[in-house]
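Dropping the structures in below, format is structure tokens.
Bear in mind that the values in this text are calculations on the coordinates, not laboratory data. Keep in mind that what you see is a predicted model, and the values were worked out from it rather than measured. Cβ atoms are built from the backbone, for glycine too; each structure is taken alone.
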Structure I
Amino acid sequence: MKKVKFKGQLRTYMSWPVLLVIPLIICNVAVYFKDRSAGYIMSAGVAVYLIIALILYFINKHAVVNDMVSFATQYGQVQKQLLRDLEIPYALLDEDGRIIWTNEAFEQAFHIKRGYRKTIMSLLPDVHKESLPGIESETEMMTTHEESDFRVNMKKVDMHIALESSDLLDTVNLDSYLIAFFMFDETKINRLQRDIDDQQLATGLIYIDNYDEALDSVEDVRRSLLVALVDRKINKYFSASDALVKKLEKDKYLVTIQKRHLKELMEKRFDLLEDVKTINIGNEISVTLSIGFGIETGSYQTNYEYARTAIDLALGRGGDQAVIKTPDDITYFGGKSQMAEKTTRVKARVKAHALREIIESNDRIIVMGHKNTDVDTFGAAIGIFRAAKTFEKKAHIVVNEVTNSIRPLMDEIIHEGEYTEDLFLNSQRALDVADATTALIVVDVNKPSFTECKELIGKCTSIVVLDHHRQGTEKIQNATLSYIEPYASSASEMVAEILQYIHDNVKLRPAEADCIYSGIMIDTNNFTAKTGVRTFEAAAYLRRNGADVTRVRKMFRNNMDDYKARAEAVRNAEVVLDAYAISVSAPGRASESPTIIGAQAANELLNIEGIKASFVLTDYQGEIYISARSIDELNVQLVMEKLGGGGHMNIAGCQLQDMSIDEAKELLIRTLETMQREGEI
């Protein structure tokens, strides 16, 4: 204690009695000039005062230092005890996450004893070493412990700051640091936030897909009863969830419902879709619904706009399904049944007239399909080319790679010698010729990422989409005309109908009729899958325009190697979940269209008894192509959408990147198992 010195205000306060001697000495000198005897007396008094002041200073200094050290010690103990008693769980960690010190709240929260020295990761598995403060001085995360929600705050404390006043330890490694670990219980806050979130209103629209068709299939006297039963089903279903249902039109309803009740309906996968099909009072056609909801936008108006978008998606995908749209995601439910074919051609006629106006108002037409142009895409493109030529417009078709499947058709077109050399362009040349007066017509695809040249979509102002695949989350935005009909067997069928209404003088050449007919034939697997009355009517129209069935059949005969590869894929197929056939197609390097062989093998596998759906995987150009096929028991589009692909109910596919064919197969099996377990298929 002898070496301890005072400083600051304390030093001044302790020293002032001694410092007061200075003015006394000055006064003493002044007294000497007046009276020497008085000066002597005062000098004696000053000396006595100085001796007493010095004695008291040194005696009290020791006592004051002891008291100050005692106070400082007690003050540190108070701080330490306050930290021990702090209600917030708190711990001190080293840079590796090992616990150095804990307070009582932390020990009680994790049921550990004082002196616990394991890592924080042993108590909170959600906390990883990567989540600890490193370069950054502070990190924050959310975790759950014993059904309580905690916000964890971790602050880095540099070691040289913690030890700069220590007489026992030296800060040799200035890079070392400690971690102050705080846990804030936010269980009540999160519960209140969830309650507020669950009470938000969601807006929904319900459309009856086949209102007119269902009424036409029942006797006149029972039509009102059918409508009443549908109304009762819808109102009873949503009233049980405290929802408000308002009928807007004869086949349209508006629904408002709390988000928490909507979640319950989502967990039940909107069983109203199946329940309404059970209505049977003699109607030959089952009633189906389309449902669209918009949620989580924070605005009733925006929720309604999202509901409009969702119902459009549901209808574009064939109806009989529910779509939930949020600002971040779109969720689909249902869609298990085949959309009933509409016998009326009114919509085809309206779309044909709209397409005619677009073609006439532009100087150049570019037709584009999906990557790896197939027969259906090629046939539809040739049909649009003929429509453009009818109005004397320059037309081009984008084809980057001439595969073995379309080569016979292209050779037949070129052989006639009546077509210009720039009829078929690659992506780069198409981008060069496209300008403000160019209309882009996209056929057999509605996803920008799947097109032959997605850059063309952004370059052309007039865009037309003609497709028969069900619409997904990704779609071509700002299309001038969109004609998507999932009930159609193929894009070629849709184009064949349009050609009959777009102009009275459309004259197809035999080679062109062969191409369009081939597209229908391939996509329907020789008219055995997804064919309706309008499919055969389109085929009859093409036959009248010179399509030769025998000539088309000869063009699509396989060579021996491809036939053997297809047979090998069928032979090596395995059945999973007792209903789904999965195989791998390996046609070899000589084959120019390995994906076509995979699709053919998938069609062959459907001929096996007990098989609900078939999936054939093909490794082609560094990507894994999956061809999915079904008859009527499974919507393979739902399965392929889970893997990033699409299609329609009976024919679908996807492309997987950065994985081996074994990994892709395992992923497919896991997806099927998950979807079956959750009731999606």
Structure II
Amino acid sequence: MEDQKLSVQLKQYFQWPFILSAVFLIMLFIFFLTGNYSSGLIGAGFLALYWALMVGVIAFRQKQITAEMVSFAMEFDEQQRILRKEFVLPYAHLDMNGNVLWMNDEFMEAAGKDSSFHKSIQSVFPELTRDKLPTRRRRTECVVTSGEKVYRAAMQRFSAVQGTRDAENLIGVYLFDETELTNLIDEKNDNRLVFGLLSLDNYDEALETVDELRKSLFLALIERKINKYFAELDGFVRKTEKDKYFFIIRKKGLDEMESKRFAILEDVRSVNVGNEMSMTISIGIAYGADSLIQSAEAARSAIDIALGRGGDQVVVKEGYNTRYFGGKTETTEKYTRVKARVKAHALKEIMVTKQNVLIMGHKIPDVDALGAAVGIWRCAATIGRPAHIVMDNPPESIREMVNGFRNNPDYDTRMFVTIREAMEMIGPDSVVVVVDTNKPNYTECEELLYKETAIVVLDHHRQGKDIIQNATLSYIEPYASSACEMVSEILQYFDESLKIRAAEADSLYAGIMLDTSNFLTRTGVRTLEAAAYLRRNGADVTRIRKLFRDTMDDCRAKATIIAQTEIFESCFAISECPSIGLKSPTVVSAQAANELLSVVGVKASFVLTNYNNMIYISARAIDEVNVQLIMERLGGGGHLNIAGAQLTEVSIKEARDLLKKTILEMREEGDI
């Protein structure tokens, strides 16, 4: 009864300003009705002043009045007041904007504030932003921290007036101390076992550059650095082969390794006892699998990816997520051709057992993809297996070369087939050979990879997390300059009776020239040996130069690209290619990106073009910046100095802004 009386009195108290306003209005009406206009105007002025004062008081004192009313409500019942005030859980009331109205003793201690504090709760617990407060949902939870304490904040809306649920205009906050639980979870996570494999990438090649007396010292220094590094992390490491190690560390040790960007890579590379070539290592790490066996297998998969990407880097697999570290140096060329010979024989064995060979490159194929496909076609033709190159609509840059094969009576009219025709041909007795890419979504026809057939992958790009799975034969060599170089080596070991023709040699030679920028980049001993082999078999540089000639529109577009180039962060050249009117804008973009490297001070160049509702980025560098790492952040890939990416559902301006943001983030993180 007392509560009801108090409620009626409060309502009457708050109604008095409105009653007085009504009396004033009646009085003014009488003044104007009797013609006493001067008195009416004076009264109207006083009434306006009264209303202004009331609005000001309500606007500026509402929060304090509400807080005082809540405090009064809490203090009204002595027993309930004591229970709430001395409640063992920190408890507080907030308004719908997150301002503190009332706190009990425990909450004041947790927040480090006193009862006079009525500001936003976010100033105490930054995690409790306005979007975390319950609005449509009546209950929400959020983890907050205060010093070394960790709390789970449970929030619930309630009404200031009992029995009026529709008018829920206050928020109750409980804090549950979960510091000990959080520490136990963190400790358990830190002590999880992490498996890893370490491989010395260029063991034989580096040893060849050390004289006989210092080889033992060279290897001993490297082994000592590896053992010391893992010992400091409280890890277990054992040498399994002359160039391979197995180790186990705790998760907190891995966190320390990541925070220091795997300093072991540089430590091993810095060992020098007179060797001309530095030793590099690759590391594969895995954790988070359902069993220890699965984690060990994932570590083996991680080291394979690291080696497939060129070595001198670390690959960390956490469940289905993969992280990459290092890989900033150019891949060391391997002079031995043993691997090429083994892969050539394996490819022949696969083709012999099949009745149909389908060959495809990447979408919008270039000369390298075409030349490699033609080389594999010659392998199949040599052993009498029908082969077909899958290509729907060849771009302008390679159309003349494709038409040269189509119009040549020495070649089968079905040498090139469309995607639809390839889908009708494929069967269990077929083999699909993918060249110049190892990403399934980059291939000319991804659906061919999911049929019940054998798959062969031949590529020179570094592997990423999205690779073609379940390949019967995979030959990925990041040190190779081009897919045409790899195929040229395979041709020499595939079969003794194999003889390539001049047109085929031209296409392979053109592919090498394209990817090496006329033998200026990524050109090694084996690149020149492959070129020499092709020249001996009829490759003509004059014919190839004619194929590479640009149209006047292409020349004007390259001039526009260079003229509109922006120098970002003093060393990154970024520009856009006008695709309208160009038959092959992606080729023009790549050529312009190469030319921008000739500008003094430019460490990397990026040219963007909008083509077929997709943004293509051509990235180039000389040696100071690894553009492959940048393009991987954007979903692409490539090599240290030649890379690219394809972006969908973004405008060219958004793609440009995203590229700049990525460059800045990677510079801050130390990745470039």
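Quick check on the output: 41.2, 151 is Rg and Dmax of the Cα atoms in Å, derived from one of I, II. Which one produced it?
Structure of origin is I.
Please state which of the structures I, II yields 3.6 when distance in nm of label points 7 Å out along Cα→Cβ at positions 207 and 399 is computed from it. Present the calculation step by step, with values, prior to reporting the outcome.
Working: I: 3.6; II: 5.6.
Only structure I yields this read-out.
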